[in-house]
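We did not get these values from a lab; they are worked out from the coordinates using the rules stated. Keep in mind that what you see is a predicted model, and the values were worked out from it rather than measured. Cβ atoms are built from the backbone, for glycine too; each structure is taken alone.
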Structure 1
């Protein structure tokens, strides 16, 4: 199925109406909820094709206004926090992040909490993270046979858990990492469903497992905090940055806040990196001509050197463009949401309080007026002289945009560059399946299983991190 998003005028097709036009169809009580659960992209694409930049779709208990197109998306990301609420839209995350953490905190506190990550992403820390990414890649792939079959979704999830846990919780925790950590994470992630969007606290088996897993994860993180404080040790990781942080009033973070913020960044980064890792493998296996370009870039940059540095990872424009193109075609987050708490206007229409507003990275990324031939894999669209993403900064939005843009974007891109730099130099990949499609059954979208590729080792040359 093609996913080209039709061009549309900047205003919906019913300018005489005060409220945005409504999408036809839907069921009594449920509205368009079943279609949204099963195929949200087709639903939102149809809304844009029929009604333009603003279209109302009926959901249980409320209306959702889909905002697409450059101007509408700019409004979505720049509307005042006095008029819309992320917290109300993302209550499904509170059981995972915790009470008073991120979306559940008052906006000024949430702003302070997210600001704590700035220290954790400073230059010195990024060097430590980069070395960890490189070392993890070398160790992980050294255990592979010379040829075989792998599920890239499983590899991506496992490998990014290793790299993320090392960066977030420290090398010592990573060394002790067992299957329990991955199992706990999977149990929490399984709690992110369409039901969680509507009623996140129902006593279902999946939600009980989610809550039990979170409690155990907090236990593990709190134990590390207690050990460091009792021994007086200092780590080079995000955990240490949060342990050292203070609110503006001088209050230190509690262990519950530290755990909740680590879970926040973990969920923000791990799934995005794992999914993008797997889609990168699929698309490169399908486009060997571009792989040749990427390998030429690696040879020109590294030559015969055995060391890989942070500067090297930042000097790979073709690999960087590749990851951007993967994120354009297959963004892990397909819809971003806000709850309207005060009426506001846009494009001649009133957006009423009590409704939801949606922006979709997938819909945006397939608008041909912004990204020509959107179905085509073409990383050069993100390179000079085209730079299609820079012509409209509100169009390429896998990490959001504006003041709410994800701060971990550089962390995620650096992580993916380190992993794929190693794989490009050491392995060939071929597709196994006839086609690979997104799995829209989860709120965080990855490839449908199985996601297998055939691989063959190219050489055993070891590239390590520079000391």
Structure 2
């Protein structure tokens, strides 16, 4: 990140403390070079972000999206929008020349989407779990995401959990009890993710090897790929798949990478990148031209041994902006010349359900403190509840239970304290929740469509 110590402060405002996220400050600065940047400081975790560009969307359905350097006038406009609280931080950096509603794309999911993301079809490979959920016998669990660590060595401005508690860390015995409890109900797979960067967790190697060797579970890792040396060779052999998030920061092209020779032969490595203007401002010159930037991303993916590169817009954008970004990605994808790229189509939409059915199949254990005792470790329905408000924050209403009580949740003795129909307008798993509702209420099934094993089917 560029240093702002020698900058001139042109404007400074207080950020609101919405839903307990902690507030902070936002400033417009002029660098010695004349460059204009916007700086955010988050009080809760002392995270600092600096952004030096924005996106301008032209007029019409085929609107061209330009990446442009900030000017003082545009920066003031963005800060005014941030202070209004009408939009998320990320959405404020996307400006439409002629705002209007855009229709969703008639999207057909690709083979890569079905293989490497959660599209909903893998549920139908788990008839026992599905029938248990329909019959309310508490054995519907298939996989779980775990974020053991709040700290991260990067400061990505588009991070969906910017307002998390970066000092939170789940005690290893709590994670182990959570896992063994769920395993007693049929747990098959664990994905280690963030929150923070999972490889920072002090007990990371011990945890992974325990999950794989002692519990016999499939294990996957989502990492920023910058701290690979912290991972022991024996740990690398434990993963079914690894996904490396490619973010832009000073030295990113050299610092991101894993050694694919350390992995087991059947481990699938992929990369993921967010199609966003909102990368961290750096001392290096980051290309404004998207094709040039993607060519650099491909080289990093080569070094990781990636079989695929997922690209998707910033999910913190508003629905209209998401659709326009998806259309822009479609155009660029045709010119990339790298067949590993696939676009994941994610848009927002509240499920047609009063219950988050998916949470009974793949809950999320976050490092966020539980509201009753402040102890790190809280079970949420998924890791995307942060998309339901503009603060990128795990709000209290979505907390399901402490990890020690997860079986009470599975048995529906602990009820969800939110209604997805009203509280999950930012949901990106709408199709999954709706199909599980249909199965639960009417028995509508698709088991016959998927008679053969699917790639990584235990990671629903």
Computing FRET efficiency 1/(1 + (r/R0)^6) of positions 50 and 418 (r between Cβ atoms, R0 = 35 Å, to 0.05) for each of 1, 2, the value 0.20 comes from structure 1
So relative contact order in percent (Cα under 8 Å, 6 or more apart), computed for just one structure, reads 25; which one of 1, 2 is that? 1
Re helix-only ellipticity at 222 nm (-39500 (n - 2.57) for each DSSP H run of 4 or more, over all residues; to 500): value -6500 computed from one entry in 1, 2; matching entry is structure 2
When you work out Kirkwood radius over Cα pairs in Å, for residues 266-449 alone for each of the structures 1, 2, which one comes out largest? 2
Using percent of Cα pairs over 32 Å apart, single out the structure from 1, 2 with the greatest value. 1
Ranked by mean count of other Cβ atoms within 10 Å over residues 122-129, which of 1, 2 sits at the highest value? 2
Upon calculation of log10 I(q)/I(0) by the Debye sum over Cα atoms at q = 0.11, 0.12 Å⁻¹, for residues 106-385 alone from the atomic coordinates, which of the structures 1, 2 produces -0.66, -0.80? 2
Tell me which structure, out of 1, 2, gives 24.5 once mean count of other Cβ atoms within 10 Å over residues 66-73 is calculated. 1
By the measure distance in nm of label points 7 Å out along Cα→Cβ at positions 338 and 354, tell me the structure among 1, 2 with the highest figure. 2
